[in-house]
Structure formats: structure tokens, C-alpha cells
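**Student:** Some structures to go through are shown next.
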Structure I
Amino acid sequence: MELERGAEREAEKETVSKNFIEQIIEKDLAEGHCKTVCTRFPPEPNGYLHIGHAKSILLNYGLAKEYGGKFNLRFDDTNPTKEKTEFVESIKADVAWLGADWEDRLFFASDYFEQMYEAAVKLIKKGKAFVCDLSADEIREYRGTLTEPGRESPYRNRSVEENLELFENMKNGVYEDGSKVLRAKIDMASPNINMRDPVIYRVAHMSHHNTGDKWCIYPMYDFAHPIEDAIEGVTHSICTLEFEDHRPLYDWVVREVEYEQPPKQIEFAKLYLTNVVTGKRYIKKLVEDGIVDGWDDPRLVSIAALRRRGFTPESIQKFVELCGISKSNSSVDYAMLEYCIREDLKLKRPRMMAVLDPVKLIIDNYPEDQIEYLDVEMNLENPELGMRKVPFGRELYIERDDFMEEPPKKYFRLFPGNEVRLMGAYFVKCVGFEKDAEGNVTEIHCTYDPETKCGSGFTGRKVKGTIHWVAAKTAARAEVRLYENIIDEEKGVYNEDGSLNLNPNSLTVRKDCLLEPALADAKAYDSFQFVRQGFFCVDAKDSCPDALVFNRIVSLKSSFKLPQNGNS
């Protein structure tokens, strides 16, 4: 009995740990609503996907995988005014990069236009749809308000025969754009405005990226979407909360078109990130004004931008997992996304030396023409990454702020008379420096102690400071781009006039940075930790073997703390 009670408690605990969508799916499977699970990600190809879409992609794919079901990628391309093949290709690349495998199930809503037309004809024959001549403004006026019922269209009671003829004429291009629409005949007094005889087809003489000029009428999203789901055998149509009020219309369509296995719509809360720009209108303006260099500019949070900056699929997956699934809208701090990429990279990537603001350091007592190769660990926290050879010589470069002529208290780096360790190498002591006419330090002179070689077991004395360096003769050169939030976080995202509050320091470009020679062979998307600087990635757009460009993915430290329960 005790064992049985223990098993029951474990089962209860597991049920509680499931999110509400998993609980619905498991109930549907148990009650026979469906035998298998099929989900889909249905983007409209009218722009690039952003971090919020990643949540939907990973949720839908994860549920299909969890329950041994299928995951479809389907483009909701029912609005040719805004859709492009460019966006189709970018979305496919993003979904694949995130690890969501649609296998052979790549679909387009436009592939179903014939079936949608037939479904509309079926509704007309059932007396459930009619052709309406009211203008868009008149339809809005007749619709009523949240507190007042709507009024029926004067064209609502046309005969089935007249509606069939008019709808066929719409399809055949007889009428001008906006002159006629097909509306569902439901209930103009419904408390849900979406049910007040919604428009389900409109005339639009436009070329479509997939079907060309075959059609001059196009279905509305609320009519097309449930049909697409039903045709594909989607069992759970998972969408965000703004579609909750559209669910009765979704259910009406699949019921009236008489699908045997109707899909079930379930809504969840969107992912909102603080102080970021996701609106397509705003990003388009940033691109057009030359403030960013495209939809994949690393300061944006499009999936393409995050990939270019150096985020990994695993870091996005971890972020979505930490955000959780709920029915309540909430915002997540961008710092949590940065936390996830740090956690993902810190043990995976080698820690290399790169000098972003170089000043020369000369070791006066080191042999002039000697180059020595030192054994340096790839990653102190992960010995499995092994060792590398780093060239060392008489002339080095160090960071300019690692030397001060007159240092404040508790400054433990180089200054006249002070001794520090060169990382992975020797102790050096500052014995002098030189300046140019403007007073800028141009050279620092040191002596080294050959007994203090790293790994030699030297215990004679200790130093408080360790600085990184790059040998002058063998250094690779690169451009390094340092990013901050494109939004001025202190002022918020928007100004009073609706424009964006841009951060003027969102991008700092450092030319002629000096790196370990091993980094000269880095390829697009290769990422590393630059000692004391942060995590960096080779830029996939502007970098080439003769002109390396590195993007800073994220700095090394943050004030962000993961909540104790693991959720935001």
C-alpha cells in the first residue's frame, strides 16, 4: 500500500510539473479526442522572425517531439501585399537553425486556395455566407460596438443562387478591389465582435509570390487558418493570447465546413522582452534610415540577428525553457537572455587573448629575435578542451588601460616599479615608458624574470595583477564591434511622439585590434571567449580571411540573478 501511495504522489507531482498545454494534450489523448499529436508553426512571410517567435517554434516542435507526433512548418501566405520569397527563405533558415525539424512537411496556405474556395462555396450553399457590397468603412459602422449590437447588411439575405453567381464573378476578376467581399453569416448581435458576420474573402488583384496571378480573391486569415489546420490534420493549434477572442470563429469554421477531426485551438502568453524592438514597422525604418545594416543587425532581436551576433540555438532553447508557458502576459529582462548565452558558452569555448586598445610593451632583457611558444590552457574551467601553443617574444601588446602612470589605490596592473604576471607567461616589472607629443603613452618598458615561467612551480614571490597580451610579430589583426542595447534603457523604448528612444552608443567599432595568431583562421559564426573582454563571434556578413570582424556577443559579467524557482 505504501508503495502504491508513493507512486500516486509521484504521478501527482509529475502532473503538476506539466504546463497547462501538456495537461490538455494528455487529457485529449486519454479521452480519444486524438490518437496522435500534430502541431505546426504558421508564420506569415511578411518579415523576419524575432525572439518571441522562437518561443512558439520551440513550444510547437517540443510538444510534437514529447508526444511522438508530427510538426509542420506552414506559411500563412494569404496576404500578397506584404509577403516576399526573401522572408520565406529567412524563416526556413531560422526554424532549421533552432533545431525544429519539419522533415517533409513544408506547407503553404496558398497550396489550399482551391479547397478554401470550395469551403466558401459550401458555406454559401448552406446559407452560411453571403456576398456583401458594403465598403470597409460601412462594414465597420454596421458592426456596432462592445456595448451595442451590430446591424445586418442590406445584402445579407441574398439568395443562395445570387451569392454563388456573385462569388464566382469575384473569383473571375469581374469586380474591382474593395467593391465586394464574402462574409460569414453568423450573428450581428453576438457579444463577440469577431462573430458579427466577419469578412472571409476579399477581392485583391495582386500577384502572389507562390501562385502568381491565378487568383484575384484571397481568404482572410480567420477563415483560412482553421481550414489549413484541418487539412493538415493538426490536432492542437497553439497560438498567442490575442487570438483567444477569435477561437469561437475558428471553431465555427471547422464545424460548418464539416471536418471530421476538428483541431483544437489553445492560447498561451506571448514572450515580451524589456527594452527591445520587435515591431516590423520600427525595424523597417531603422533599416531604411541606415541606423542598422539590415534585419540581421546584431543589435536587434530577430533570430537572424541573434544568430549573427553569436547566440546559439541551445541558449535560445534554455531561455524559452526558463520563461515557461503560461496564460498570463509578463515581461522578461533581456539580461536573462544574456545569462543563457554565457551559461552555454563558458565551458564550450576556448579562452583566447585579444587586445582591443593596444599599447606596445617591450621586455628590455628578453632576446631580441627569440619567439618562444608557451603552453596555455584552452579553458581553465574545462581541461578537456586541452592546451594550445601561444607565441611569446620581446615586443608585445597589452591593453592601454592595463598601464597607468599614476595609479589610484588598489590598482594592481602595470605602473612604474610594479610587477605583474603576463598571463600564461612570466612576471614583468615596469622600468619606464615613453610618450608622444600629445602626452599619450606609446611604449612601456619592462624587465622579465625567467624563473617565473607559468607552470615552472616558481613560489619565490607573488604578484597581485595578471594581464593578457599578444606578441607583436605574430599578432592577427581584426575589427571588433562592441554592442549595447539599441534602446536607451533609462528613457524607455518610445518617445512621446512614438519614435524610438535610440542609444547613441549602441555600437562601438574598434579598428586594428590585435589577437592571438590562431584566431586568424576563425570562420563565420566561430565563437570564443576573449580573456577579460567577453564572448565574441566572427561576423557572418562582413568578415573575410583578409579582414576579420568579431562581434561581441555578451560581456563576461552581469548583475542578473536566476530566480530561485528557475522561472522568470
Structure II
Amino acid sequence: MARRRDKLLGCRAAVYLPTHSMNHFRYSLKNFRLLLLLLLVQAPAWAQSKTTVDLQQLDAYYQQALQDWGVPGMAIAIVRNDSVVFAKGYGVLNNETGGKVDANTLFGIASNSKAYTAAALATLVDAGKISWTDKVRQYVPYLQLYDPFVTENLTIEDLLCHRVGFKTFSGDLLWYNTTYSREEIIRRMRYLKPAYGFRDGYGYSNLMFITAGEVIENVTGKTWENYIKETFLQPLGMDRTYTSVNDLKGVRNVASPHGFNADGKPYATTLTAWDSWNPAAGIFTSVSQQAQWMRLQLNRGTYKGKEIFSEAASRDMWTVHNPFAVSQQAEAETPSTHFTGAGLGWFLSDYEGRKLIYHGGGHEGMNSRTVLVPEENLGIVILTNSMSSIMAPLGNYTVDQFLGMANGRDWSRFKLDAAAKAKQEAEAGKAKEKRRRKSSPTMNLKAYTGTYRSQLYGDATVSLKNGTLELQLLPAPTLSGTLGHWEHDIFTLDWKNDYALLHPTKVRFLIGEDGAIAEMRLDSDNPDFHFDELRFVKAK
């Protein structure tokens, strides 16, 4: 037995083990094997946590990427082991007027705000005021969806993991530049059609997070904005973080959003206040401030020794509640990723044996990304004043460096090349749209005028001014434009305001059985808004 133990432990000298100690030895051997197994399993993670990252090299990589992607400005912060180890700005606030971006520059983080809304609900769960599985109608009685069963059984969990049944971005025109309150938006959701069965698929929904904001307000008696300030921003010292565009008046060091012109070059535009969407995407902050939020998240709800939400709530938010398939493209790009899905206010996947917690944000003219790697005590936030996709590759590259992947991919170049190839293929496969033949409107222009009504959206008017047709969406005072004839009863819409999220749009008039104009449709190849949901019928 001594020789057997000698061989197992790799000892040089034999050890004598008395017979009466055999039972104790078996117990010790069992414990030793368990310890050895734990060492073998955990050693790689420990080794990675000691990886020394060349921050100067990372800095140079970020600067080069800024130039390669043609992004006006961005800022990046990295949290490691509860410390901010990197925070820096790059480029300009505005590509026309200049101004230097730094670590304290404010950007719209858009849908990265969803994690705040989920965490706010988590504090109410901790306080026993709600539970994740409570029915939403208990707190938002004016909620009504496409089906009575769904209306009555929709839970708070359902709101936060995109499984209600809508297609991605369904109904977003209800908040975009409209004057509708959150309550009015929720009341109008009953006219939205589902794309799949309840809890039977994935469709990213800003409207469900707007509804979640109403749960917070109706439970606490405080606005979503005030509850976020009191619960998170003040305890975390985030005194330069704002919950509305309207709060930015007079504030300095704010990045300007940028859209893309016809040549694909960024141009500066202005921020618009959409307060109804704030629980889904309304927060403005800097990377220095968002770093404090990442510290709270990585510490499972505790900040500087004070618990703000519980570890149990953190685990709930960081658990997949709505799994979806890893795409073929994603599998080819990252073979180490085996699962992905939506948590509560976050997305989750695995990468190189680690769990990733992440979310992106797309404001009009600003894109962003937050990535957490809990096993490495690592958090990364990237904020930009561009609508490019630079954030994801920079996040990927940074994670690779902290995992010690010496031969990791040049993610910036990889994604740039992929984007260039996709653009080339799209242009080759898309012939320039041409009129089939010269034509005139089938009716005199006066016949197209009038009020058009959408159950979902509200009214739109078409009027004739100085020989030109003009369209106005009444719920959104700034969404209007002139109509130029294209062919038959189809007109091109020249939007009055050059918003970065608006794409070329056509207005199509439909003739009824009586030979008069009966309906109007807006057709736009827009990835952010479903204009086809607005079925306008001419009011009699």
C-alpha cells in the first residue's frame, strides 16, 4: 500500500502506513483525489486571471480601429478585479465642430439601459414587492395584447427576455418621435400582430421594456427616471449620468450623434428626446461612469460593500430564460460558442470556456456595447458617436487579450473585411431600381389628399400645397415630407428632417372598389422600423 501511495503522489520515499490507519487513508485519498480534480479543473482559469495585458498595445489597436472604421469618436473603459484599469476617449465629439472625446464624454447607451430596468425590478423582487413570475396585468391593468390568454398570463420575466411573440422591433414607430405617453403606447399594442407563439421564439422588443418601466412606476409611485437615479446613480456616484435627452441641456462634453450620408461618410446630427422609450434605451453616460455599473454587476449586486440587489437576483438576470440557436455564421466565427440566449436585460453565451454577459445599444447616431466576463472579473464598455459596428470586434479583441490568447484573431480587420464583402455582394445582387415606364398619377393630386387612419398608429394627413403633395404623421410632428411621383399611384417620400434612422421610403396608394383612393401604405427597407405595420385607411 505504501508503494501504491508513493506512485500516486509521486513521492521519492516510501511511506509506511499502519493497518489501523487504512480507513483514515481511504478517506484522505478520496479527499485528495477530489482536491486534485478541482486543481486540474480550475488551474486554467487561475492561469488566465494572472494574464498581463499590454494596455499600450490595446490603446494603439483602438486608435487604429477608429481610423479604419471611420468613426468620429468613441470611448472605452475596462474593469478588472473591481478596479478601472483603462478608461480613454478617442476622436472628436463632432466631426464638423471638433472637440476631443475623453473618458468623461457623455454618449447615449441606448439598449444598455435595459440592464438598469431589469436590475430595478430585481430590487423590487428582493424587497418582496413583486416576483419575477407575477402577471404584468396585476401592475399594468391597461395592458392588452393580441390574445386574451397572452394578456392575462404575460409575466414580468416575459417582459425582459423577448418571448412575448412579436417580431424584432415590432411597434417601435409608436415611440419614435411621437408624443405618445408610455401608457398610450401600451394601450395601442393590442393592434400588433404576433410573429410566433407566446414563449415560443425570440423577437427583440423595446415595447416590453417600456411596459417594464410602467411596472416600476406603478409599484413604487416613482417615475422610472427617479427610481433609477435613487437606486443606482446616486449610490454608485454616477453624478454625470442622465435618464433623458432633456436632462442634457447646458451639460458640457456631450458627443454628437452621426448618421451616414449617401457616400457612407458620417455626418453630425442632433439628439431627439424620446422620453417614452427611456426604460428601454434612455440613459446617457460616460465610460468612466458606466465602469461603476460594471463593478456593481461583476460584484453580484454589491458596490463598495453595500448590497444594492442580491446575488440571487444577479443569478436570475444572468440565467438564460429564452434560448435561441447559434447561427451557422456565428458557429463558424467562434467554434467555442455552444449556446446563446436572452437573460433578464442581458444576453448570454459561452466563449473559450467562459460565460459572457453582454448587451449592445443603438441610439440614432450612437452605437455601444457592454461585455462582462464574470469568471475573469472583467468588464468592457465601448461607447461611440457612430452607427458603425466597431463595438463588437473591439469587445471581442479585448476579451481575447485578457484571456491570454496570443494567437487571437484581429477582430477589427476580420469584421471590416466581412462587411466589405457583404456590401459588395449586396450591390452586385441589387440592380438599381428603375421606373418600369414613364407614367403619371392615375388621378389628379387632389384625389390623394385627406386623412388616413391606422388603428395601431393614429392618423396621417396628405395635403396639397403649391402643387405638391405633403404627408404628415400626426402622432409624430417632426415626421413629415413631400411626395414626388414615382409611377402609377406610388410616390417617393422626401423626409423633411434628415434623421439618421430614416431610410428611403415610398408611399403607395390603393384604390377601392368604388374607384377612389381607399388606403395608403409606407414602404421602406428599414431594419429598425416596420412601416408595413401602419395600415392606413382613408377616413370617409
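Coordinate-derived values only; no laboratory data. The model shown is predicted, which means the values in this text are computed figures rather than measured ones. Cβ atoms are built from the backbone, for glycine too; each structure is taken alone.
**Student:** Could you figure out which one of I, II the value 2.7 for distance in nm of label points 7 Å out along Cα→Cβ at positions 392 and 512 was computed from?
**Tutor:** On the way: I: 2.7; II: 4.6.
Of the options listed, only I reproduces it.
**Student:** Between I, II, which one scores greatest on relative contact order in percent (Cα under 8 Å, 6 or more apart)?
**Tutor:** Once relative contact order in percent (Cα under 8 Å, 6 or more apart) is worked out for each structure, II has the highest.
**Student:** On percent of Cα pairs over 42 Å apart, which of the structures labelled I, II is highest?
**Tutor:** Greatest value across I, II: structure I.
**Student:** Name the one structure among I, II that Kirkwood radius over Cα pairs in Å, for residues 376-527 alone of 19.6 was derived from.
**Tutor:** This figure was derived from II.
**Student:** Computing Kirkwood radius over Cα pairs in Å, for residues 184-487 alone gives 23.0 for which of I, II?
**Tutor:** Of the options listed, only II reproduces it.
**Student:** I have 2.4 for distance in nm of label points 7 Å out along Cα→Cβ at positions 136 and 360, calculated from one of the structures I, II. Which structure is it?
**Tutor:** Working: I: 6.7; II: 2.4.
The value was obtained from structure II.
**Student:** Given a value of 20.9 for mean count of other Cβ atoms within 10 Å over residues 120-127, point me to the structure among I, II it was derived from.
**Tutor:** Traced to structure II.
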